[in-house]
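Visitor: What follows is a set of structures to go through.
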Structure P
Amino acid sequence: MKPWPRPVISIIGMGIGFLLYALAGRLGDPWDTLIISLIFVALGMAAWFYATGERWIQVLGALLAAWGVIRALLIFL
């Protein structure tokens, strides 16, 4: 079985991301912010591990994960 092309995987991933973001938005405070922050961290970690050898994607993954952690910590301020 041939692996799917990267653009197809990207479109599917974006659809899943929009769905999860919309579902998390239905939760009450502070759970919606916390879940969305965890989604950012998971996306950043996935990008980091998936993109071995592509430094700019790893940097983007690190930035996404850092934004998720910062966003989660801002709940408590």
Structure Q
Amino acid sequence: MQSPCVARCGLNEDDYCMGCYRHLDEIVIWSSATNEQKQCIVDKLAARKQQFVGDKNSQTLSRDKWLAAESKINSN
């Protein structure tokens, strides 16, 4: 399944990307997720887009934030 990434990464204050509407944790696990897990993520995106209308990026998706999320996921 193709990633929903639209190459406009920027996180809101709750770590949701305002480009594709995935949570940082979902972005990090995408490449190792099963198709079923990916579909579950994709199924949530339209509702999130509506939820975040008017929100803006408060930060970019920095490497430090990516590594912290990856470390958290790998420790579970």
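What follows is calculated from the coordinates using simple rules that are stated; it is not laboratory data. What you see is a predicted model; the values in this text were computed from it and never measured. Cβ atoms are built from the backbone, for glycine too; each structure is taken alone.
Visitor: Taking Rg/Rh (Cα atoms, Kirkwood Rh) as the quantity of interest, name the structure among P, Q where it is greatest.
Guide: Numbers: P: 1.05; Q: 0.95.
Evaluating Rg/Rh (Cα atoms, Kirkwood Rh) on every structure, the highest lands on P.
Visitor: Right, here's the next one. Supply the structure label, taken from P, Q, corresponding to distance in nm of label points 7 Å out along Cα→Cβ at positions 17 and 33 with the calculated value 1.0.
Guide: This value belongs to structure Q.
Visitor: Right, next: Identify which of structures P, Q gives the largest calculated value of distance in nm of label points 7 Å out along Cα→Cβ at positions 49 and 65. Kindly include the intermediate steps, with their values, before the conclusion.
Guide: On the way: P: 1.0; Q: 2.1.
Once distance in nm of label points 7 Å out along Cα→Cβ at positions 49 and 65 is worked out for each structure, Q has the highest.
Visitor: A value of 13.5, 44 was computed for Rg and Dmax of the Cα atoms in Å, for residues 1-40 alone; which of P, Q is the source structure?
Guide: Computing Rg and Dmax of the Cα atoms in Å, for residues 1-40 alone on every structure in P, Q gives 13.5, 44 only for P.
Visitor: Compute relative contact order in percent (Cα under 8 Å, 6 or more apart) for each of P, Q and report the one that scores greatest.
Guide: Top value of relative contact order in percent (Cα under 8 Å, 6 or more apart) goes to structure Q.
Visitor: Shifting gears a bit: If helix-only ellipticity at 222 nm (-39500 (n - 2.57) for each DSSP H run of 4 or more, over all residues; to 500) comes out at -14000 when worked out from the coordinates, which of P, Q was used?
Guide: The structure behind it is Q.
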